[in-house]
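None of the figures in this text is laboratory data; all of them are computed from the coordinates on show. Computed from a predicted model, the values in this text were never measured in an experiment. Cβ atoms are built from the backbone, for glycine too; each structure is taken alone.
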Structure I
Amino acid sequence: MDGYTGLVLFMLAVAGFVLTMLFLSIYVGPRIKTHTKQLPFECGSVSVGDVREQRFSVRFYLVAMLFILFDIEVIFMYPWAVTLTEVGWGGFYAMLSFMLVVLVGLVYVWRKGVLNWND
């Protein structure tokens, strides 16, 4: 248990800091509510209309799915890179084939124009 004393003290300090900041923001901060403060903030631009009435392009969802796909590819590459010496050439060729499949998919969506936002 002695090895965890520093960690427990650090966690208590962090929890104390968080609780102190929450207390200060609730009880000390200003409480003036205006119409402008109650509006949703959207990247510095004024929000227009209701989100339920807006229609989004399918490309938005395609790019989001592609981001997730390539993010997962990178997640698979971290443990492979750490254990590269243990997996040997077989692991190297397996990752090479995995990256080749993902590259073929990237070329496919690029040629289809999914990544072109100018249309």
Structure II
Amino acid sequence: MLNLDKDALLCDLAETYHIYDYKSLPCKMVATFSCGLRADSRIKMKIAGIEPIPETILMAAIADGTRTTAWLQSKDGTTGENRPKSLLAMMMGEEPRENKDIRTFASGEEFDREWQKLTRGEE
């Protein structure tokens, strides 16, 4: 389990048994606790190849929306910098698009000038 997804196993151990330092316990005990995790634990779902359950997907979407709303109201949000990573995208295994060219404009005229430059006067 450690070799498959160490982070998932550690999160499950911490959530279920409040074990934060698994290395301080005997190996056999950690193995027993790991095998005793519930069927919908992160690591067991990963072993079984099961996608996240709908409630988890919904909670991740809500968390993403909340984080994005807070970010939009921050200084970074007004400049488009340091956008929070999507928990839902991480859960679904989607790779973030790193090279997005996001531009902002102070006025409609500034946008129109840039649009004319980009389209070379063609509409």
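State the single structure among I, II that was used to calculate distance in nm of label points 7 Å out along Cα→Cβ at positions 16 and 88, giving 2.8. Source structure: II.
Given structures I, II, which gives the highest value for mean count of other Cβ atoms within 10 Å over residues 8-15?
Working: I: 10.1; II: 17.9.
Top value of mean count of other Cβ atoms within 10 Å over residues 8-15 goes to structure II.
For which of I, II does helix-only ellipticity at 222 nm (-39500 (n - 2.57) for each DSSP H run of 4 or more, over all residues; to 500), calculated from the coordinates, equal -23500? Value -23500 for helix-only ellipticity at 222 nm (-39500 (n - 2.57) for each DSSP H run of 4 or more, over all residues; to 500) corresponds to I out of I, II. Using distance in nm of label points 7 Å out along Cα→Cβ at positions 32 and 48 as the calculated read-out, with 3.1 as its value, let me know the right label among I, II. The structure behind it is I.
When Kirkwood radius over Cα pairs in Å is calculated for each of the structures I, II, the largest result comes from I.
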